[in-house]
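Structures follow.
Derivation of every value follows stated rules applied to the coordinates shown; laboratory data play no part. All of these numbers come straight from a predicted model, not from anything done at the bench. Cβ atoms are built from the backbone, for glycine too; each structure is taken alone.
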Structure P
Amino acid sequence: MAVNERKIAVVGCGFVGAASAFALMESGLFSEMVLVDVNKDKAEGEALDISHGLPFARPMKIYAGDYSDTADAAIIVVTAGAGQKPGETRLDLVKKNVGIFKSMIPEIAKYNKDGILLIVANPVDVLTFAAQKLSGFPENRVFGSGTVLDTARFKFLLGEHLAVDSRSIHAFIIGEHGDSEIAAWSSANVSGVPINNFCEMRGHFEHDKAMYEIAENVKNSAYRIIEKKGATYYGIAMSVRRICEAIMRDEKSILPVSTIKHGEYGIDGVALSMPAIVGRTGVEGYAPIELSDKELEALQASAATLKKVLEESGL
């Protein structure tokens, strides 16, 4: 079945799925959205609740369905999985969520052959790898939200630190979406001005201290939010909307999504995030950013961490 360019499916209606569905409704990118959840009542409730805001948005059909309803979706956003509990790392979730994916992804692939699978559930890098293997989709059409949110957090904190619009900051968090992620400082800049030069223009001279604190803040953001309110969902929902926008509008935007690597940066057979060109066919290429020796070493260590988890989970 050919895909309906104006249709999206959201699989999983927990905090992240529901917030993503709301952000996607607000985006105006789609005219049809199906919500799928093992708890059909939850999916129906979310569909109704979001639908009631349509008089303030754009006409759209929003409904609860099952896997067969994903058949012609241009994008299938997968948020389903066990959530991260306080004190739990994203990697602690692996075994639970790989099990869920083993029953879910083949069901999606049975009905939909030509859509894009956007994996959002955690640990996103491991589950992106699992989704590609279980779906058999070409790799350009299976990728994870990766470090898109971490990168947004990074830009936000840098914007606060420098008192400058965060949209003028060009900087990436790369590697695992999790504890081994890397702030790619060596390529960071503010509208083309190297980050340290810009910091000095703003009266900041203790670079090492500030770099360490900002990177740690980014890494621990999710833990702090979970500790305070139980879950994170608005930031990731905006990230999902941004990725879908890049796909549907064929923007060829550069976003640090999670994809399977084949030798780039000395990394093979593992999914992690590096800046990628995202357009209508999915991931269309990569933006090879400059990394220092230390950053490259940290990236390879991040890949090794993920590879170990893949092996332990039997993938």
Structure Q
Amino acid sequence: MTVLVAGWVAIDEIETPFGKAAGQLGGSATCAALAASLFTDVRLLAAVGDDFPDELRSLLARDRIDLTGLATVPGAQTSRWGARYGYDMNSRDTLYTVVGVNADWNPRIPDGWERSETLFLAAGAPDLQRRISEQVSGKRLVMADTIQFFIDNARDELLATFRGVDFVSINESEARQLAETPSIARAARTLLSLGPKGVIVKLGEYGAAFASNGDYFVLPGYPLEEVVDPTGAGDAFAGAFLGFLDAAGEITPSAIRRAIVYGSTVASFQVEGFGPSRLLRLTRAEVEERYRAFRQLTHFEVVE
């Protein structure tokens, strides 16, 4: 079992009330790949420029992550992103987005990768997301994510991508904008009408909501007293969600709910450090311990 993660590997500059980190590992595919590797094997499909530091590449060189698909494009610039957060870390100000190598990247997946069964189309150009999906003939589960940049600049292409996937993951403000409604529940239903089997709306520190044609499930966020940097939390959620489902080998309502709890659990670790620093030293044992605590926090008996 393997998850193919396709998206951006980037260099980030992040400022929060608790500090500032520049030149750090970032990108939509990075945290997703690291999170998924806690549960299953991962194939990373992304491109960087020849300015991408060797020390950042080495952080991705882990036992369960295959970097054969991480291409270095000569003369190209690695994608870069800068943002500033205030004390309300559910919102941020994007300082800049440098598309760089991803403006013209047209990947061909390595031999054998077309048999990948689980595919995560991390935030990236929607038309490119579709071209990648078309190359993976063995896929049984596909999830797509996006960001504000593509809602603003490629809305029609994004909707076309969502029509061809099994799951959509999207944060609450983007869901409201895309569905043109203030209601999270209605936004999820609107996105379901496009064709996916399930929609996950990420609610930041407040958790996540899941909707399918036969289910609606809301999970609170894991209570944390210290949040350092929320960047990549949604990608970590998606990676853990798909990693668990890939390892479980089944896509049932019960498995989906457990996957959502695992996704939120791993995301709660992601925000404890700048960039993916906490994920890089996270162990499965730590995940299981917090997962059990999460279940205890959200368990209740029926009152008769």
For structures P, Q, which has the highest computed value of distance in nm of label points 7 Å out along Cα→Cβ at positions 240 and 264?
P
Kindly point out which one of P, Q the value 1.5 was derived from, the read-out being distance in nm of label points 7 Å out along Cα→Cβ at positions 48 and 80.
Q
So FRET efficiency 1/(1 + (r/R0)^6) of positions 8 and 168 (r between Cβ atoms, R0 = 25 Å, to 0.05), computed for just one structure, reads 0.85; which one of P, Q is that?
Q
Out of P, Q, which structure matches -10500 when helix-only ellipticity at 222 nm (-39500 (n - 2.57) for each DSSP H run of 4 or more, over all residues; to 500) is calculated?
Q
With distance in nm of label points 7 Å out along Cα→Cβ at positions 32 and 296 coming out at 4.9, pick the structure among P, Q it was computed from.
P
Work out which structure the value 2.0 belongs to, where distance in nm of label points 7 Å out along Cα→Cβ at positions 136 and 160 was derived from one of P, Q.
Q
Source structure (of P, Q) for semi-axes √(5λ) of the Cα gyration tensor in Å, computed value 26, 22, 20
Q
Suppose you compute distance in nm of label points 7 Å out along Cα→Cβ at positions 96 and 216 for every structure in P, Q: which one lands on 4.4?
Q
